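Any read-out appearing in this document is the output of simple, stated calculations on the displayed coordinates, not a laboratory observation. Model, not experiment: these values are computed from the prediction. Cβ atoms are built from the backbone, for glycine too; each structure is taken alone.
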Structure P
Amino acid sequence: MKPDGLLMIPGPVQVHERILKAMSRQMIGHRGAEFSEIISFCHENLKPLFGTKREVATISGSGTSGLEAAISSFSNVRKMTCVDNGKFGERLGIIAKRYTEVDAVSFRWGTSIEIEKIEESFENGSEAVAFVHNETSAGILNPAEEIVKIARKYDALVIMDAITSVGGDEVRMDDWGIDVAIVGSQKCLGIPPGLAAVAFNERAWDFYNEKCPFYLDLAAYRKKLGDNQTPYTPAIPLYYALEEALKIINEEGLENRIRRHRIFSKAVREWANEAGIELLAELNEYSRYSNTVTAMKLPEGVTDKDLRGTLKSEYNITVSGGQGELKGKIFRIGTMGNIGKRDVLATLGAVQDILMRFGKAKPALNAATEVLREL
């Protein structure tokens, strides 16, 4: 039997032993006091990760369920601007089209958002904007504060997909003026897939659409918050996991956790620059590189199977490929969740070994090691 492999993708991520142990507990009644205490702890301790003092609700469903809950519940607008510079920005538009008219403001995947084009969308009648904070398909962090500044000029609703930034990068929902934000459990929170959390402020309810899907109606979840309950049967083992994960985050300290994510991603980028591997993201004055995943172009003459296939078969390490139009063109190394220096160096060393066989990389681990000494 092969030993457990190393999962270095932008979710799902490696799960801490304490979380695995927590999930093995026996079931409890989800309408009892014991579960209410768990969900109360989870909701209160999620708030600092979102950077909010407002309400947070959890849904038994993937991150996409949280996105659809947010968009559908707050879709009482004539038109919604959906910003697309990657796979998940594209998904926002696909979801929103089911509930309202959409103006998809699209950019080549991996390139930076042009703020002026978003303002043009508002000038043309849009009343809301949905965007991805951390676009993992392209390894780029989009400018939340700049988008909000434009939206506020037009009194527009702001929905932010923070699925891969909450818990791993700075998110300041209240300070930035975000009305609705979403996180998925299997990313920086470090637990298995199957839970989503949606944070929302009072202003969001001015845009409430009562014709949203029954199970994803955030009004039902909000109604149960005072009782520390969910409206429907929750995935109890995942709440055990979330409770333990939040304890781990509190022990590490959110600032330390964010710093760790930033150092790991910086180490990957420095390795890539020294090794001669081109990063995908093209930055402008507003955007920056993702701190939870790094997207790099596959060198000419090296296929996805050559790199990722060999990495898996020889080293039992899994990294991600490209999605959509980027399939077969890039590879992505995730640096999120409860990973350590050894995981980062092992992954970079293995990738370097394979690329050097093709004459497509230079030795560069020292560049990564220098950065990792900052921890």
Structure Q
Amino acid sequence: MAARYWRGGLVLEIGAESLALRMNDGAVEAGVPAEPESLIRYSAPEALWNNLLAATPPPFFNDIAPAIALGLQVDADPVLHAQYYGAAKRAIELLRPDNAAADPMREEAAAPGTFDAPQGRYVHLDLGGHDHRIYFEEAGQGIPLLLQHTAGAHGSQWRHLFEYPEITSRFRLIAYDLPFHGKSMPPPLRNWWGENYRLTGEFLRQVPLALSEALGLENPVFMGCSVGGLLALDLALHHPDRFLAVISLEGALRIDDTGDFPGLWHPAVGNEYKGLLMESLTAPQAPAAYRKETAYVYASGWPPAFIGDLYYYAAEFDLRARAGEIDTGRIPVHILSGEYDYSGSPELGKAAHEAIAGSTWRLMEGMGHFPMTENPERFADYLLPLLDRIATGKNSKA
């Protein structure tokens, strides 16, 4: 399926050895293709391939995209590479031994007619001078906990947390979709289709503030991942008195470079490519179904949303000069970093912790960029102690 319509081929140069496949409209044949312009070639020393092809690859050798940053050489037209990234990825997966170390899934089966915990509805917010119809889902009671999804995604990423009674018995979880994401529609009274979508911090910070006001939330906790993880630190700096605490998943003071990915919004490249790239940010220990669900959410988004969100994530956001101004006596700050996250890497998360006096930081072993969706059971082991700290008042402001 991943090689459909491909008339070309794949070559893997593993040290001195060369493996080759021809693709004939998706059918796989032995041999090197005759058309070099339709060829994808990867080359690297044998030692790099040993890591890439391990049953449980070490951090950043778990997929093609991070391995490129570590020395895997690519010889291919960039658009072709984006179009058939999935086929190349699958070919490499098939060379690995079975990964027996993958964690088990949560219990997902339920009797017909069973309702999950969250209920969803819309609320109108004035954002940037325009009326926005914002979709959110909520469940639980107690301390409000606002949940911000990652770039280009939507609030369904938090679906697993809604089903943890040990969380919802003490916290009112509220997961919202940013404008232009998920079920939050574009503003109807604005010519949004004639604009180049670009997410800015000024606009993004408005969303949780306006939502809190509309829902009458007093001192909510804010937790976000990726873009949301950066926003958590942004809110701690700019609005410390509006939140009880912030939890930054995959947070950093600055994300310097997201790489050159011309296929992120290209008319010849499908949305599936975004999902495959995001799957490369998940850890191999995560259950396969959840890794694929993470990719599915990205492939379902409005095409410009992801690259537009990256403006805030990788171009605008920079707290390096102001991190020391964050007063954790006014707003406690907690940072969690996934071991396999090569974007908001553990090094970046730890550096943010060291720059924000009084903050906490912890490495989530065997986790990637999407802890709440790729491996919720393992994530709960890291999250629950923080929520306990908040719920029992040990997190209270000075």
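Please compute Rg/Rh (Cα atoms, Kirkwood Rh), for residues 18-169 alone for structures P, Q and give me the label with the greatest value.
With respect to Rg/Rh (Cα atoms, Kirkwood Rh), for residues 18-169 alone, the highest-scoring structure among P, Q is Q.
P, Q: which one has relative contact order in percent (Cα under 8 Å, 6 or more apart), as calculated, at 24?
Working: P: 24; Q: 15.
Label of the originating structure: P.
145 is what came out when volume of the Cα convex hull per residue in Å³, for residues 106-281 alone was calculated for one structure; which of P, Q is it?
Working: P: 145; Q: 155.
Going label by label, the one that fits is P.
Ranked on FRET efficiency 1/(1 + (r/R0)^6) of positions 122 and 210 (r between Cβ atoms, R0 = 30 Å, to 0.05), which label among P, Q comes first with the largest value?
Largest calculated value belongs to Q.
Quick one: Cα extents along the principal axes in Å came out at 59, 54, 33 when computed from one of P, Q, so which one is it?
Details: P: 59, 54, 33; Q: 66, 53, 45.
The value was obtained from structure P.
Figure out for me which of the structures P, Q the number -12000 belongs to, where helix-only ellipticity at 222 nm (-39500 (n - 2.57) for each DSSP H run of 4 or more, over all residues; to 500) was derived from the coordinates.
The correct label is P.
Suppose you compute FRET efficiency 1/(1 + (r/R0)^6) of positions 74 and 146 (r between Cβ atoms, R0 = 35 Å, to 0.05) for every structure in P, Q: which one lands on 0.95?
Answer by label: P.
Where is FRET efficiency 1/(1 + (r/R0)^6) of positions 154 and 274 (r between Cβ atoms, R0 = 35 Å, to 0.05) largest, in which of P, Q?
Q
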